[in-house]
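Laboratory data are not the source of any read-out in this text; all were calculated from the coordinates shown. The structure presented is a predicted model; accordingly, all values stated were derived computationally and were not measured. Cβ atoms are built from the backbone, for glycine too; each structure is taken alone.
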Structure P
Amino acid sequence: MRRKLPDFPWDALAPYGVIARKHPDGAIDLSVGTPVDPTPTFIQEELQSASNSPSYPLTMGTPELRQSITEWAKKSLGATGDFGVLPLIGSKEFVAWLPTFIQAKSVLYPEIAYPTYLVGALLGQAVATAVNLEAQLWPAAEMAWVNSPSNPTGRVHSEAEFRSAIDWSRKNKSLVVSDECYLEFGDTATPTSILQYTGGDNTNILAVHSLSKRSSMAGYRAAFIVGDPALIASILEVRKHAGMMVPLPVQRAMVAALSDDVHVAEQRARYNARRAQLIPALKDAGFTIEHSEAGLYIWTTRRENCWDSVAWLAERGIIATPGVFYGELGASHIRIALTATDHQIAQAAARISQKVSN
């Protein structure tokens with residue numbers, strides 16, 4: 001590997017976890033956004049019923065799964081025209097390896113962003129450039145990432161911003177990949193997909209989706225892409241050589257998950273209720289909430305070094321993520337995940353409020 005990857009950021013957070021765990025009632029971890037709510041029973045049952053799986057699965061996915069993704073994309077994303085679909089063994093894995101798959105030499109990614117966009121570019125030996133959200137100002141590059149709702153900020157792209165990214169793609173004949181893994185978790189804003197605005201011409205456009213948060217299936221590593229059929233076909237050819245096949249029981253579970261919207265609405269309501277409980281306590285403690293209108297996170301600041309905010313919460317037995325993990329522009333912010341139980345969220349709000357009142 002010719003280019004050095006950045007240090008794994010979560011290692012730097014470990015000492016604050018030690019402090020938080022000294023709290024008399026234990027630590028509440030609101031740092032890593034890993035789901036804690038149970039995988040819906042009907043999805044578990046489908047996985048179990050398919051557990052006798054002695055043969056290799058199809059890399060492209062079963063016909064049933066491809067059809068399920070296609071129908072879901074039309075209904076939930078507003079996808080039109082000719083588009084392809086492909087199951088993935090997790091969206092993080094895809095983000096990390098896409099520049100390598102397509103041999104991109106230059107990659108744009110948001111200034112405040114999920115760190116794996118940069119890591120994927122470095123793995124692929126590409127030149128990585130952080131950019132703001134105004135696509136009309138982007139330099140030429142072979143591919144660009146957009147992310148809505150954003151991790152970490154919870155910001156939702158407007159129609160104009162998506163259309164500007166599509167215009168950039170068509171002007172430069174470059175790939176735009178929209179990471180939409182939190183699409184169905186709107187709160188004060190309703191997220192939309194980039195595929196809704198292509199006018200049926202999906203050339204050089206991909207949307208990435210995951211069932212990790214949507215259906216509490218992070219441990220299944222179940223995700224998929226929708227978009228440019230020619231590009232997806234070329235990625236499939238690489239995958240046929242490299243493996244990365246989604247296990248058949250997981251494919252069956254994906255079909256079940258995509259067939260039901262009720263459990264998604266229930267999970268969305270849980271996350272939004274947790275957000276509503278934490279925000280007043282944070283505001284009382286002097287934090288300003290920015291964006292956070294969708295997704296699984298609260299993006300907040302007290303106009304101080306993010307590590308000072310992390311330390312303040314750690315003393316109260318709460319672990320949060322420093323915003324600098326997502327870029328230098330996050331150096332005065334923290335990200336608070338809503339992926340904790342209702343009881344833990346209530347405890348966290350009480351700890352913050354108690355310290356303020358004292």
Structure Q
Amino acid sequence: MVGGPAAPAVRRASPALAARLEARLRRIWFGPRGALDAIAGLLLAPLGALVGAVAAGRRRQIAQDKAQPRPAGQPKVVVVGNLVVGGTGKTPLLIALAAALAARGWRPGVIARGYRGSAEGEAPRRIGPTADAAEVGDEPLLVAQRTGRPVVIGRDRGAALRTLLEGDDCDVVLSDDGLQHVGLRRDIELAVFDARGAGTGRCLPAGPLREPLRDALLLDAVLLNGRTATSPIVHSRVFRFEVVPTAFVALDGSNRWSPAGFAVAADGVPLDAIAGIGAPQRFFDTLDALGLQQARPHPLPDHAPIDPVWLAALPGTFLVMTEKDAVKCAAFDPALLARCVALRVEAVPEPALVDWLEDRLRG
């Protein structure tokens with residue numbers, strides 16, 4: 001995949017610098033090269049140790065709270081989260097688990113933080129599939145659209161849980177992340193990893209971990225994204241899932257292609273690829289594997305808004321993006337949406353994971 005023009009101006013200070021910083025940190029965390037990366041890791045190590053100590057205290061508090069009996073009849077809470085910063089496939093997996101449980105007769109609801117949405121710091125609120133991603137966050141909106149289930153966002157996840165249970169008929173609650181959130185009482189905790197593993201094994205900012213890796217032993221299961229991923233810890237319950245591309249969808253609703261069909265439609269025409277996710281290279285590699293090697297990559301900071309003026313100025317006949325980026329483009333000009341195409345993906349968990357989860361939910 002060949003290089004393209006610079007990323008757009010996004011609503012953050014020095015967005016190009018932010019994107020470069022994210023890329024540099026990912027390299028230090030997951031693939032350090034040379035003395036400068038090694039020195040940077042060592043200089044950040046004391047901060048990482050401090051973050052780890054604070055996180056370990058929170059984990060002890062969460063574990064103690066988790067062991068307390070729950071009120072009779074209260075739905076169980078399942079946290080699907082990351083110990084590693086972003087990009088592990090957590091949100092597609094949560095969508096798949098919600099669908100699998102619904103297919104078995106459960107009535108799942110979802111809570112999420114609403115990260116980077118303007119309503120993030122407000123009181124918990126229900127959101128629907130037509131909400132504005134700039135207000136509610138891209139991931140919760142995608143979950144609402146893909147699951148059709150009740151979704152409540154709120155920085156205080158405990159308050160979001162109460163809001164969800166006050167107004168919706170749910171018998172199980174899935175939390176999109178929140179493993180480190182002390183205020184959320186939970187029953188089952190699932191930690192998601194991908195082929196990158198735990199990187200350097202250090203906590204932020206020296207490494208990609210939000211809490212010490214040893215604390216993952218207190219979680220209920222480790223979920224691995226991909227056939228080649230290996231668990232960074234020895235855990236008694238390890239399950240796998242795969243995230244597979246299923247379709248390319250035009251954002252104006254005019255067309256839908258199979259992956260092979262879109263490769264034929266895009267043969268010989270210029271493409272631009274946009275990815276504002278935690279691991280943008282994974283998206284670009286997926287396009288390469290689908291026969292779209294001509295796409296020019298445009299990695300953006302995770303959750304970054306998309307400037308429609310910049311997007312329209314890209315030369316590609318098709319502007320290919322992730323679903324998480326696509327939900328941020330709903331209000332764009334129809335002529336621009338006609339060029340925009342989202343790659344839809346589905347997480348496919350192994351059946352044993354859903355069986356085990358349902359057994360735990362039934363107690």
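Work out the source of 0.10 here, i.e. which of P, Q gives that when FRET efficiency 1/(1 + (r/R0)^6) of positions 26 and 194 (r between Cβ atoms, R0 = 30 Å, to 0.05) is computed. It must be structure P, since only it matches. If distance in nm of label points 7 Å out along Cα→Cβ at positions 122 and 290 computes to 3.4, which of P, Q did it come from? Traced to structure Q.
Computing distance in nm of label points 7 Å out along Cα→Cβ at positions 58 and 282 across structures P, Q gives 4.4 for structure P.
When log10 I(q)/I(0) by the Debye sum over Cα atoms at q = 0.12, 0.18, 0.20 Å⁻¹, for residues 226-329 alone is computed for each of P, Q, the one that comes out at -0.72, -0.94, -1.02 is P.
Largest in mean count of other Cβ atoms within 10 Å over residues 50-57 among the labelled structures P, Q is structure Q. Comparing relative contact order in percent (Cα under 8 Å, 6 or more apart) across structures P, Q, the highest value is found for P.
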